[in-house]
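Engineer: Before anything else, here is the set of structures, which you'll find just below.
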Structure I
Amino acid sequence: MVDMSDVLICDANHGGLVLLDEYYKHTSNNLFFYDTYNKLSEDERRVIEYKYGVEFLDESDVDEHFVVIAPVHMPCDFKCDYTHHEFTKYLLDKIRVEFDLDFKIIQVSGVKGKTTTTHMISEVLRNSNVLLLNSNHLSYNTPHGRRVLVDNLSITPSSIITAINMAISEGIIGDVDYCVFEVSLGVIPDEFCGVLTNVVEDYPIAGGTSSASRAKSNVFKSINVVCDYETRLEYYEEFDCVCVSVDNPCSDVYATSIDYGLRSTLVEFNYMGENCKLSAFCLSDFDVENLLLAVCVGRICGLGMDDILSNLEDMKTLSGRNSCRSVCGKLLVEDINPGHNTTSIRKSVENIGRYNLGVVCIIGGDYGITCEEIDEDMLEAYLETLDDNLILTGALGLNLKNRLAGRDVLYFEDLVCAVKYAVNNYDAGIIHVIYRSEYHRNIKLDELF
């Protein structure tokens, strides 16, 4: 880090206050804060000012002499000296020295599949002690079981600091072998392993001055890197890494045969010239690729292939992420994901359609879940191609119904009501929920049971 005297930390929405709290422990510099989206009330500002001796600034108050720490996606007219990802790394290294910590960090970024991939990696490493942070929860996983430390942490880079500090306070940090973290818009640099699942639909960030693909390129600053083959080919050809593909034999790791099943899928794959196969719960090609990414991480961690395959075959499913259960003789498939875009929705529909059991698609969800809002023009055009077994729900579903005004499409404000209607009024064998949300948000499908 450069010599700093006046330090400005930005964005209370995306972890800036976590970074302020941690940095305050290590510095005597003058501290300033820019509340990018005016999230904080006047009372909250006064408490923060008193606690940290910080001064709040407006954008017009910022000049070149400040050292600015801001999220990689923040739109502003002033320079950013360090991103939240870089500053998190700086603070984490201070914590490492203070507590003499020795663990390996595995980070997963990308547009689609981050939560599922972190879950699969933790399953691969189930014989070790793993601190796991994804959009579902922060948990401590050991060979003896899992303990959830907290639900619903964000996946901003600053949550890594929160996770480590919580593990310290719980007295478990000294036993942690691996930290597996889901991180938005790239990773903190120079750590043991970075995984880039894909860039499905690139999108602009930072007021249109950058893009998601550019932000996620910092994955390649990791010591070991695993990346989707097609994503590397399109955006990152200049970087070396281990590449994974569902079907491209030019990749380092690729599937040679996939026999999909609703309960178990048989995947035969080539791992750098070694032919392997396993049976695991995988409903879609997204799931298969996530599985192969997890295999690669296991090998990077030094595990034998037999152990990796055995752990994945015994893997528990992740609720809401292409998980399925029986409801009144029908199969309810839940694909609930805050990062859904048109491409992922289309592929999700195509993947479930392969089972030829008849499908009712329930599509909808929330706004304001991620920094990337969905392209409704593109989604509207795609929905026009679907058959009549379509139900819309939630705030997103209402807008889509209005856009499809010339078509008689059912709409329910509440997801549970939509699912109940589909179960009771269609002969289809599969009720397929594609919902744009965190799983814990307003998702009460257990009320059906």
Structure II
Amino acid sequence: MEKTYFKLKENGTTVRTEIIAGLTTFMTMAYIIALNPNLLTNFDQGSPLWNGVFLATCIASAIGTLFMAFLANKPFVMAPGMGLNSFFAVVVANIAAMTGMTYLESFQSALCIIFFEAIIFIVLSVLNIREKIVDAIPLGVRLGIGPAIGLMLMNIGFGSNVGIYSENGGPFYAMRDFFGALTASYAQEQMGSGYSMMVITVITMFLGLFVIVALDHKHVKGAVLYGMVVASCFYWAVEAFVLNTDPFATLKSASFVPPFKDMFDTTLFSLNFRGIFHIGWFTLITLIITFCIIDMFDTIGTLVGTASKANMLDAEGNMPQMKEALLSDAVGTLAGSLTGTSTVTTFVESASGVAAGGRTGLTALVSAILFFLCIFLAPVAAIIPAAATSSALIYVGILMLQNLKKIDFEDISQMLPVAIMLLAMPISGSIGHGIGLALISYAIIKICTGKAKEVSALTYILSIIFLFKFFAAL
């Protein structure tokens, strides 16, 4: 059934490869299971709302990914988007301050924004409008999305994926605080007792990275996954035999009973429409539009960039079944709003599964099953060291730079927008913002070089929308 439905032979892959790819993708993004409820509840771990968001994260991610598997037959995995969840938390806090409602009531009100966003995206996807927006992105910019995402992944791997805390504060990051320090003695003074953990983290990152490279050179299927396993085992061994700590301590005290009652009491089908209208129509519409813009271009960027890595784009830079992929993404967001989490979107970490050989929806199906299992086995996913996932993110980021060779750097209208996007994505942490700056740059260059007619009307409209978004606060 798998071979015929998912067209494995036609896509040049096997059941074994797809399973390894799905497991690889899940391991690189398993951090979201605990991090998302932390961000949305201000780290109120163990509270009814935290438990509700935790279950919503697992369930909505699985539902959206299942649609991606069966509707679009693509190896892309979904979960509540980073950046969007932080923005959602800020919106919840602002609603509480503006209306005097409790945090839970404000949270349930903010879910309505995600609900409206999902409905809009479903309509736009069915009418092919989102696909037309993808087509409006110039080919040069589309080719540059993959490498820009690659730099973003490398930045996450070296930077924000692993933060070390100590008596000197934190978080301290590898690229900024370890490699950024002039000397080892200065870094040690800066981090205090956290320095030894930083050293272990850095060694783990590079050990996993070089194992992946070595195995891939030998054409070993699942090199990324095996590299993560080797890095994890090293990290656990150091914890046990050098630091004299139990790397599996959380498993011994963890509860494997899903807190379904807390979810029913807090987030499941708990849209508070009465509360959301207390913030005013203009604010409500502005928030919906903001979430739509960020999510739309984050999703488009991830789909196009990751698909380019898997050679899924045609000669014009278009991805087959883009409509189905976008619709699956919209369904994931709808599932998130109804279960109790912020915008569910296609995760950039899907590139790790693609690098492991994933080419069809079977990869997504495996990841979806693992998300469902995490309802019961979340503590197991939590013991995967962040440093081990960094190895995969860095390696995949490097691979995604290969698409730069397809860009005509003799053409300034391609070179400048891509160069800006390469800087903007890792610095801003937003795929959408990077694409927006590239579109604006492209339009302005064409105008300045007397080639304004070469720019499509929709590209101009998108550029104006991004300009409005960037400067709306002025």
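Engineer: Assuming 21.2, 61 is Rg and Dmax of the Cα atoms in Å, for residues 28-251 alone as calculated from a single structure, say which of I, II it is.
Structural biologist: For Rg and Dmax of the Cα atoms in Å, for residues 28-251 alone, the value 21.2, 61 is produced by structure II.
Engineer: When mean count of other Cβ atoms within 10 Å over residues 132-139 is compared over structures I, II, which one is greatest?
Structural biologist: The maximum falls on structure I.
Engineer: Continuing with this model, one more query. Work out which structure the value 11 belongs to, where relative contact order in percent (Cα under 8 Å, 6 or more apart) was derived from one of I, II.
Structural biologist: This figure was derived from I.
Engineer: Comparing mean count of other Cβ atoms within 10 Å over residues 60-67 across I, II, which structure shows the greatest value?
Structural biologist: Once mean count of other Cβ atoms within 10 Å over residues 60-67 is worked out for each structure, II has the highest.
Engineer: While we're here: Quick check: 32, 29, 24 is what I get for semi-axes √(5λ) of the Cα gyration tensor in Å, calculated from one of I, II. Which structure matches?
Structural biologist: For semi-axes √(5λ) of the Cα gyration tensor in Å, the value 32, 29, 24 is produced by structure II.
Engineer: Using the calculated result -22000 for helix-only ellipticity at 222 nm (-39500 (n - 2.57) for each DSSP H run of 4 or more, over all residues; to 500), pick out the matching structure from I, II.
Structural biologist: The read-out was computed on structure II.
No lab work stands behind these numbers, since they all come straight from the coordinates. Just so it is clear, the model here is predicted, and its values are computed rather than measured. Cβ atoms are built from the backbone, for glycine too; each structure is taken alone.
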